[in-house]
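Just below sit the structures, each encoded as structure tokens.
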Structure I
């Protein structure tokens, strides 16, 4: 049965492409008004907007590593849309910085950029949106984390650490916000068939990556989006604090 988010406003960060675009489109197809966030690629964000069903959507831009820009973006979205019922913190960066071969200056830059974007950005945006949700009767926050938070990211340790932190943040907020009728979840995909992963999946490592799953493939963006819409729908309140793996059994944790 098709989900109905009519009358709801959903904000999706990193919605200019990939998983974020698919999430935004699925919510729009289900009747929601969508706030499409992007950082640099305005053309791709406009393309996402053009693909959305319905009307009254909007685009906002901010560098999630800039706390002031995040606050201004939240204020702008709330002023124009009137509310935010669902926040999907999807945007993130991934940079290679293996410890054995990376210069210390580059190492520091990668850690700073990754932690500020992947962890502090969602935390700061959630802070502003939560203030509104408390006054508006509640809401839902869904954070897109990663399989790498559990299995490790040897060539991008800041990414693994940032996503592990986002998992912990999700669970802390789930406990803090449940009394306010605000429910918080994390969705942890493995590899997903997106533009960002295309070069790796089409290269020499592609077959080995697909073979990590007994399905012998990686996830499709719509599969991740489907889990997000499920969590955003009614009847999932008692799942608050959950981390949902979407990795095709490529990594199983106890």
Structure II
């Protein structure tokens, strides 16, 4: 489960952690990655796609988004795609970056509040090289299920659409956190739900047009989430979708 190639990250001179934090990062990231692997190996994934949507091919290229709460399931499902994800410069962000790094993800740093321009530039370079750029659309601090403008701006600068998906476990532990983080219980089914991609805004798009694209991203991610929830609530009985043990 090693990282393929060098970690795609820019220098972080302002990011300084105490000795205690460095020890915690080293220990917790390994424990978290092990937990993801142990649980992930028991999961069964079912791919759902609304009309006009298509799951990411393998290997994938482009821009993709999901809600922060399904990072656990996404970390396992997409580990072989060699994805690059935008992660905040905080302690929590460093923990997520190290954990996902052990699973095969690479990371660039930045968020809506810190290092946004540098993070988007690094991710743009990654996508331009034919890579897969992924956002937790509402991260790192929320509000929950409300996308930031970062994915829209990257789509505008690359001309690429935004793929939208959600991973919903049939049974999960739900954290009492801002994102209601989901940890699937072992042997659960997980719905990998895809909505139609969001077209890239034009380079000359106005702030209002960018906001309209952001709202469209919100709506697509919510359709993906609700599609997964409806399928699971129906017992997975609806036809037309495929059972997968992908990854």
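Some points to look at:
- For log10 I(q)/I(0) by the Debye sum over Cα atoms at q = 0.12, 0.18, 0.21 Å⁻¹, for residues 57-168 alone computed as -0.46, -0.88, -1.08, the structure of I, II it came from: I
- Of the structures I, II, the one that 28, 28, 20 was derived from, the read-out being Cα extents along the principal axes in Å, for residues 65-128 alone: II
- Test item: Cα extents along the principal axes in Å calculated as 49, 42, 39, pick one of I, II: I
- Read-out helix-only ellipticity at 222 nm (-39500 (n - 2.57) for each DSSP H run of 4 or more, over all residues; to 500), computed value -14000, structure in I, II: I
- Structures I, II, by mean count of other Cβ atoms within 10 Å over residues 33-40: label with the highest value: I
- Origin of the value 0.05, where FRET efficiency 1/(1 + (r/R0)^6) of positions 121 and 233 (r between Cβ atoms, R0 = 25 Å, to 0.05) was derived from one of I, II: II
- Comparison of I, II - label where relative contact order in percent (Cα under 8 Å, 6 or more apart) is highest: II
We did not get these values from a lab; they are worked out from the coordinates using the rules stated. Quantities reported herein were computed from a predicted structural model and do not represent experimental measurements. Cβ atoms are built from the backbone, for glycine too; each structure is taken alone.
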